[in-house]
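These are the structures in question, set out in turn.
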Structure I
Amino acid sequence: MVRPFSKKLLGAKAERLRDEIFGATDGTISTLAVIAGVAGATSNNLIILIAGFSAMLAEAISMGFSSYSGALIREEITKKKVHKPLSEGIVFWLATMGGGFIPLVPFLTPHIAHLAASIIFSVIFLFAVGAYAAKSVGNNVLMTGIRTAAIGLIAAIITYYVGVGFAHIAPLIV
């Protein structure tokens, strides 16, 4: 059972939870948004999968190194060596990769509505991550889960229609 963090537990445990939640949601939302945008422009599942995988990998590498660099700066500013910057970077990288993989799963299976399944998988995962985060800090599980899932869904809808629009405009430009 997850217990809410007490004020005494704030610090390394809270930062690790933040990194896990941030990485998982960021990986899921950014990969889903790229997949939706590309799917709005093309129905070629190979192109969508390549774009989604590339987005997941780029996001995870960026976030992992950014977390590592941020942890080094924090140590320099505070003059405290209580954290492990490399460990933080790895946790963030893994969480981002894990979250980013969720929207890709349907594209690895044949004979399904890939984009719809990707959105459903992602929304369920984002709800679960939001609920877990809320439970960990003693907030409203339902509201936080819904809010987290809604953010991912909104990003997917916006980028899908950007892809649709671009598919109509691009032939006129190119």
Structure II
Amino acid sequence: MRERSRKMANGEWRMASGEWEENRKMSMYVLRVVELSVKGARVVVQGAIARAEAMGIPQCVAVVDRGGNLMVFERMDGAKLHSQFTAIQKAYTAVSTSFPTGQLPFELGVGIALGSGDRFATIAGGLPIVIDGEIIGAIGVGSGTDEEDIEVAEAGIAALKGAIAKI
């Protein structure tokens, strides 16, 4: 019987002899990635909504996974209807570019938005979600000012990091 990795008393994992070489060879063909779970995406949205409620500003909040697929969306009562679309686009843009939205010069942003079939957001409120140096998704917030949207998005990410820190 072949020896496999095992969890040590201190909580760390120890790789069995030979397994390291096998993993190294496999990495030529298979990537191991950190994925945002739906539960994690809900934590992000709940943290963002809590901040928006504290600020008294109804918001639309969208969270996408690393591939730009919508995972969780919530529109608070009173949030602007058109912000449903922009919140999703902000999240998609942030994950696909690996940068916060709203930082491009106007002319360049408009050109890219038109060239992408309107999938590219040029306004602030989209932030990548980075855990352990990896982008695992993004949040997009819309219905407030740029500063309000960013503050709400940051609160959502902070909620996820806080939940992870408690583990």
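Bear in mind these aren't lab numbers, they're just calculated from the coordinates by the rules spelled out. Nothing here was measured: the structure is a model prediction, and the numbers come from that model. Cβ atoms are built from the backbone, for glycine too; each structure is taken alone.
Source structure of the calculated read-out (helix-only ellipticity at 222 nm (-39500 (n - 2.57) for each DSSP H run of 4 or more, over all residues; to 500), -28500) within I, II: I. Between structures I, II, the calculation of mean count of other Cβ atoms within 10 Å over residues 73-80 yields its largest number for II. Here mean count of other Cβ atoms within 10 Å over residues 25-32 was derived from just one of the structures I, II, and that gives 26.2; the source is I.
When relative contact order in percent (Cα under 8 Å, 6 or more apart) is calculated for each of structures I, II, structure I gives the greatest result.
Here distance in nm of label points 7 Å out along Cα→Cβ at positions 57 and 97 was calculated and came to 1.2; which of the structures I, II was it taken from? Value 1.2 for distance in nm of label points 7 Å out along Cα→Cβ at positions 57 and 97 corresponds to I out of I, II. Taking distance in nm of label points 7 Å out along Cα→Cβ at positions 81 and 153 as the criterion, the top structure among I, II is I, with the largest value.
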